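Dropping the structures in below, format is structure tokens.
No value in this document is a laboratory result; all are computed from the given coordinates. Computed from a prediction, not measured in an experiment: that's the story for all the values here. Cβ atoms are built from the backbone, for glycine too; each structure is taken alone.
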Structure 1
Amino acid sequence: MTDKIGSVLFCCTHNSVRSPMAEGLAKKLLGTKIYVDSAGVKRQDVDPFVIAALSELGVDIQRHKAKTLDELHDSSFDLIVTLSPEAHHKALELTRIMACEVEYWPTFDPNLIEEGSREARMEGYRSLRDGLKTRILQRFEGVAADFGKAGEA
């Protein structure tokens, strides 16, 4: 199944936490073997905690510009990975006009953690990051580079 995938779109609600994190990780792990992009149902600026959590693994998404599904330049994807219920619903609607697979990877939005120290909040983002990294490595096994050693992404 993976060898037929030439492009993947990660989609969440705002393209500010989960999908840009997945995009950054996938680009690091997959290199240029698969085209990777992300979008949201709505648009919101990238969460600074996402930038910080990814930078710990050497992934830089500071220049990421949030966009909606309607704002995509390329709307031809082999796979859409949805990370929120709202995004999953919207992606399923897209399959009416786009021939692609849709997979739902339910993920927690760490942006919902509003209390506690900065470090306590960062743990939520790290947990999301590490979970997405594991899912990407599993889903794209054989394509992903071996970045799992020595703290690399």
Structure 2
Amino acid sequence: MKVFLADEQTEPIETGALVAMAERVLEAEGLPDESEVAIVLVGEEEMGGYNERFMKRSGPTDVLAFPVDQLTPGELPSTVINGQPLSLGDIFICPTVVERQARELGIELGTELALIITHGLLHLLGYDHKDPADAEKMSKREQELMTLAGFSLA
């Protein structure tokens, strides 16, 4: 797995843990070794701009995912021929928003960041939460992946 991480914000973040979590999720989902994803950490102003531009919502959010292809949850994407890597897409995360959420929920920042990475990757893999049935399916898979990685969401 190739997880590219760019830290374009000012909060101190343990990026190695984020990359490791992304790799765990991709492996657990059965993605081929030549799969790749980009994770970009941004500040609130930049995230607010992306949220407005792409989601038509004001203010910063915790995570935005931009998949390369429309995938079906639980189904592996077809691999790219000619040795090209399978690019899943990009995930943008705003650590200051994630930190605020963790404080409000009374959980550790590392746990919330692991959940946000998992959530973003599941979006790239076709999961969504627009309707209750899809939200339940996505939430269940998030919990399974977090448990596999040693996190408790209870």
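Computing helix-only ellipticity at 222 nm (-39500 (n - 2.57) for each DSSP H run of 4 or more, over all residues; to 500) gives -11000 for which of 1, 2? That value comes from structure 1.
Output the label of whichever structure in 1, 2 has the greatest value of mean count of other Cβ atoms within 10 Å over residues 102-109.
When mean count of other Cβ atoms within 10 Å over residues 102-109 is calculated for 1, 2, structure 1 comes out on top.
Taking distance in nm of label points 7 Å out along Cα→Cβ at positions 14 and 142 from the coordinates of each of 1, 2, which one would give 2.2?
For distance in nm of label points 7 Å out along Cα→Cβ at positions 14 and 142, the value 2.2 is produced by structure 2.
Here volume of the Cα convex hull per residue in Å³ has been calculated and equals 101, so which of 1, 2 was it run on? Structure 1 accounts for this read-out. Here mean count of other Cβ atoms within 10 Å over residues 62-69 has been calculated and equals 14.5, so which of 1, 2 was it run on? Traced to structure 1.
When relative contact order in percent (Cα under 8 Å, 6 or more apart) is computed for each of 1, 2, the one that comes out at 25 is 2.
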